[in-house]
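Structures for review follow.
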Structure I
Amino acid sequence: MNNQHHANEAKALVQSQFGKNAQHYVNSELHAKGDDLALLVEWLQPEKSAKALDIATGGGHVSKALSPHVGAVVACDLTREMLHAASGHLQAAGCDNVLFVRGDAEDLPFLNEAFDIVTCRIAPHHFPHPQSFVQEVARVLRTGGQFLMIDNVVPDGEFGAWRDKIEKLRDPSHVRCLSVEEWKNLFQQAGLTEVHSRLRRKTFLFQPWMERMSCTEEQKLETEALILSGEQEWQEYFNVVIEGGRVVSFEIEEWMVLTKK
């Protein structure tokens, strides 16, 4: 019961955080222009008749990238305001084969084997039960179907715990970044086989990163103080750049993986 209560609280936080910042995510260059958008189409090689599901669609960037290459895309998100923002963005771009559905990544409102392709980009760190999410992906994917996930990952141990602490200060709806090993185990349990993957580092400028979440001045200072107080080896691992006692930028690791059912 307690776990469920925490999960419900986490989901309510996601809706409140992303509801008020929906337009930021449509306009965010970082989300709109990643080279991973072209790469995901290249990796998936979708058939023109394919039905795709984009979970936690956010600003709709993955749905937009897939739209010209598939028969239909269902863009799914927990947050109604986010769906409205994504819908406006995609209509303006002429994507007329995208359907917008409100739904929970851990309890998808779709039948078994309903999709040829499932995607989820930079969102699973908000899910309270990643195992339920992966099981749901496998359920709605037809046999032979493909699941492509992109998310921030952390090394096991103290480095990862420190990173999550920073993320939570900036965005209380952040739950936890998993390690690549943890994700691999979850995929294996759900009967998803890895086809391709890449691990890359991304640099974030501290101020714009905070502003995307409409952070208060207090939140900014608290988050910065936590980064500055981090142990030297943690700071080196995440390549924290400090100038004049202020945090300028840092790096995170992002994993992109294609699996097959």
Structure II
Amino acid sequence: MMDHAPARPATQDASSAPVVEASGLSLVFQTADTPVNALSEIDLNIARGEFVSLIGPSGCGKTTLMRVIADLEQPTGGSVRVNGGTPEEARRDRSYGYVFQAPALYPWRNVERNVQLPLEIMGASKAERAARADKALETVGLEGFKKKFPWQLSGGMQQRVSIARALSFEPHLLLMDEPFGALDEITRDNLNVHLLDLWNRTNLTVVFVTHSIPEAAFLSSRIVVMSPRPGRIVEVIDSDLPKDRDLDVRETPEFLSIAHRVREALREGHSYE
């Protein structure tokens, strides 16, 4: 397998160092009967400001890789660095925001108080919590809904609240675990456009798990194609689409070419067997 982690210069400042560096990363789950090889020899660097999608069949280790980055799972081999330190240090420093598959909002808290929850845990003052929540909700286009409760919002709006909550403490890295997978296609398209606009405006580094080839091709600056278990990197595909693209780009030859390359890489990795 080709090495997907480019050589690192002898000296780098913080702005040029990779946000995520994985080298020889492996993870084996010990179960009651036989061990499960979830990840095998993952080599991957993610630069500051990139939008990197992880795509592959169910069970290929996409979410596991993201959970290792977030210090929610511990690798059994290799190494991973986040913002130059360990994943544990990144978690303690609140260097990343995490958006789950479901919004996971508290129904008894209104939108504003759901967004403020991480700030409360961090011990921020009431004034700071209010200011940061307002900014985060404005970022996702929900500034007029802060007094609403989750049950008063559509599924797409609830997920935008979840994104605002992840942004409330201003992380530089956003980890997103298939956040739009349960939504209808129209809502999903709308949120893809919102997310792309957010990425363009904030220069966040985004790691995004998806099962959708069109979604990966539309959103990403790079697409990491993974094989069935044990999860390996089959290919890393660069996108040359313009950053300010809209949904119409999906009808262009350039977009169709990227989607075709992703599909071929999945086939090469035996994802369709």
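Every number in this text was worked out from the coordinates using simple rules, so none of it is lab data. This is a predicted model, so every value here is computed, not measured.
If relative contact order in percent (Cα under 8 Å, 6 or more apart) is calculated from each of I, II, which structure is the one that comes out at 24? The value was obtained from structure II. From I, II, which structure was Cα Rg over 2.2 N^0.38 Å, for residues 152-191 alone = 1.28 calculated on? Only structure I yields this read-out. Please state which of the structures I, II yields -10500 when helix-only ellipticity at 222 nm (-39500 (n - 2.57) for each DSSP H run of 4 or more, over all residues; to 500) is computed from it. The read-out was computed on structure II.
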